[in-house]
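Coordinate-derived values only; no laboratory data. These numbers were taken from a predicted model, which means no experiment stands behind them. Cβ atoms are built from the backbone, for glycine too; each structure is taken alone.
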Structure 1
Amino acid sequence: MSGRDRGSRPPILRDKHHDSVSAFTPESLLREARRQRNVPDRAVPEVCILDPDGDIVRHLRASGRARRAEGWACYHSEMDCFEHSGREYGIVGCAVGASYAVLVAEQMFASGCRLLVSITSSGQIKALRPPPYFILIERALRDEGTSYHYLPASAYAGADPVLIATVAEALSNVGEPVERGATWTTDAPYRETEAAIEAARAEGS
């Protein structure tokens, strides 16, 4: 990229080098956190949940089903563990915002998580049916900044079709309607102008 081309692009699109190794790793941060906070080096459950609203975590704690994950060394969050149908899960509540959610997710995978599920509420600008219902997100309109550090610029980030099909089958008997659709990711919920909302609606998000 020439100096002129580089200068004409905003910083969020410059110098990302998506195929290069990061200078900072979650493993290094967690190793230091364990040392400083005397946290045992124990793996978290293989299946973890992000609960941005915190409703699931509050319910688990109120019902006495949650216990602290002893091996979770994150400086910025608390992880609870609980069991359901014979499987142990890890869950972190109130991980709101893409940058924070990704920070927590990176540390989950570095701590032994193999599958991460995010469950949250959302506003709707295009109703698929009368609420309540779940939406299995197939693609996301990238109107936030975090994803541009991970993937080259594009309008949408799409989910793996094989993964979507697998999850859809697993959700076929949840007892609530499940739709497939797109979402609009934004870091500025109070800057969603009428013009921006209409544009996202026209995109099908």
Structure 2
Amino acid sequence: MGTGQLGEETENGPLRVRTFFGLPIPAPHRAALGGYLAECAKRAPEFRWTPEANLHLTIRFLGHVEQALAEGIADRLAEAGLRSFQLQLSELGTFRRGRLARVVWLGLGSGLEEIAELAGQVEVECTHAGLEPDARRYHAHLTLARARARDGAGLPDLPAAPDLEAWRAEELILYRSRLGRGGSVYEPMRRLRLS
């Protein structure tokens, strides 16, 4: 199935897609994390654990937008001379509401300044394209799980995350998110090289 052409029309007007920009996680790292997440899921079934194939570092969520708008942002970013950089995952963290955890994530041990700079460049192009500025300050993290209950859930002790070596982020991907029976499926729409 193709991703469609720029400006593709549907019966209801321009094609709208749910999209975001993200950095992929290397396959060996995803495999190591897949085993870790399976173990965590046994200990904390009150959370929806991210499928191995969906692991990525979100740079900017665009939401439901016209495909042509998302492609236009990607075009401008492709010409912006975005730089590659080293990344390394570090410890577990959570976003909480009171004592309940809502999101479980892995933070970054290296590459924080560089990923924030990249997120800033993407944000500039998104606002130039007419999207609302992101109200929250960018916080780089790899989402591992979300609580099934809206207000969060108690989080039991989890095993230590695998110690993964640093890698070079060499591409920024414009992903399309499709909702399926088993949850979201992320499909790369555009791959932008980081030089």
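Taking distance in nm of label points 7 Å out along Cα→Cβ at positions 55 and 103 as the criterion, the highest value among 1, 2 goes to 1. Given a computed value of 30 for relative contact order in percent (Cα under 8 Å, 6 or more apart), which structure among 1, 2 does it belong to? Working through the options, I get structure 2. Can you say which of 1, 2 returns 13.4 when mean count of other Cβ atoms within 10 Å over residues 23-30 is computed? Source structure: 1.
Given a value of 16.9 for mean count of other Cβ atoms within 10 Å over residues 47-54, point me to the structure among 1, 2 it was derived from.
Answer for the origin of the read-out: 2.
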